[in-house]
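Structures follow.
Rule-based calculations on the coordinates, nothing more; no lab input. Here the structure is a predicted model, which means the values were calculated and not measured. Cβ atoms are built from the backbone, for glycine too; each structure is taken alone.
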Structure 1
Amino acid sequence: MRAPLALVILFVAFLFKKMKIAIISDTHDNLTNLERFFKKIENLNIEILLHLGDVCFLPTLEFLVNHFKKKIYLVLGNGDNKKLSSFKKENLFIFEKIGVLEIEGKKIALTHFPTIANDLAKEEKYDFIFYGHLHFPREKKKGKSLLINPGNLAGVFFPASFAVLDLEKNKVFLEIL
């Protein structure tokens, strides 16, 4: 028995649907805002979570990996306790200062520090460079790279915010918590 053409097309479209990636930074142990963040993204079909540093202490990182079971890539920030780098979970990947990923053909760099982000942009090899530390959202094109700061999830100095990279649309969307 042959499947109807519409079913085959739907199945193929599902197989090749591009993923969405959530990007957060500077949570500063704010578990209340992390809970609000997870509620806000639960229907967005997020496949990967990037954290750009300043989780701060281990209980917050444990909370993060217990609430998001898919892949989490974390780059450490200046406010992170050194014990975070030795924390092990199957879905958690930790970078010291710079993380480099290739996802669906897009080259992505992550760091906590704006100066490192600017240096990475000079290399002209990344599609997206995500960074934190400043606490306010920012987007700028530098060479071939789009530099994105999602703001801070803690809501310190500026409203709590995060970003979503939609690889199907090849766009980054800023979300206010």
Structure 2
Amino acid sequence: MVKHFEKIEQLVASLDLKTQLFLDKIEKTKFFNKGDILLSAGSVCRKSFHVRSGIVRKYYIQNGKEITTDFCFEDDIALAYTSYTFQQPSTEFIDCLTDVKVSITHREQWEAAKKRFPRLLELDLLLTEIHAGALEEDLLDLRTLTATERYEKLLTQAPELLQHIKLTHIASYLNISLETLSRIRAKF
């Protein structure tokens, strides 16, 4: 993810001052507490949340059980992608696992900015490509890695998980039972 962040930083830095100032104007910083919900299932996602600090979780509920689909850390963008793109009700919730600082951009303002500043289309495409690549990697991991390998990979990518995220959320994200996660963790 670091190389992707560097690409985004380079692209944003290459934007002219007028474009950068406009982006600063439409992006609003807000603080949320642990447990706050940024988006509820059934609502249309009209904002993107650029995580500046803290941890955000995306999940849906199936048969009364929360299924974690993603964790968003510093510099990640949290949104319900399909809902945001097609302006339809979300199937996901987005909540704060810790106290969180985010920069919020409203979709209408982002769309208007892309029309006014065409270079932002390049940024939008890069963000979409990064998202698609991450989804492809997650799908491949689920199909090719063992539960232990998925856990090890997650610890390598995000060692802060054990400090701030409930084991039930980690097990759900890895698509394994809590008991299986406990057995895997006992090996480390």
Structure 3
Amino acid sequence: MIFLLLTPLIISIQSCPLSESEEVLSIHNSLRSSVSQGIFIAKGKSMPPSTTPITNLTWDCSLENSAQKVADECVFAHSHIPNIGENLYKAWSSGKISGTGLAVNASQAWADEFQKYGWNDTTLTMSLFNLGVGHATQMVWAGTDKIGCGASSCDSGNTVIVVCHYSKQGNILGAKIYDAQT
């Protein structure tokens, strides 16, 4: 004799919050996609579409680890790790800063640089870099395919340093950010 115990299967469909790394990827990849498709407008100027699609970034744990090590030093300065692109963000408050969403806030601030300062060329020139869009250009650099970020609470929790590392490195002066259609 065989007895079967049948239990009802209950499926609960609910919206799962994105992890911080997924949100960082979403901000980066949304910007990359809109630039690639030619629908991105930077401070009133339409940017041309790319000749080939700008691929989505993927999260890389080794880049996350290296970024976290730099963030843990609590020094707001580039690490100059060979062949790694790097974006930095610093937040300060007179009170304690919450430890969640910091890399998301940093990514959004970097993406907003194009709207704040404009974007006049698809080749990285010193004049373009000096506009203050270096974080945003690294975000959309077509040759970059991986990202990893870390954040650290510093100065008794009143300062936070966020570091994102990118591979392949972007922001090479004189190089194309992406190949634009003419």
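Structural remarks
- Rg/Rh (Cα atoms, Kirkwood Rh) - highest-scoring structure of 1, 2, 3: 3
- Distance in nm of label points 7 Å out along Cα→Cβ at positions 49 and 65 from the coordinates reads 2.5; which among 1, 2, 3: 2
- When Cα extents along the principal axes in Å, for residues 73-120 alone is computed for each of 1, 2, 3, the one that comes out at 39, 30, 17 is 3.
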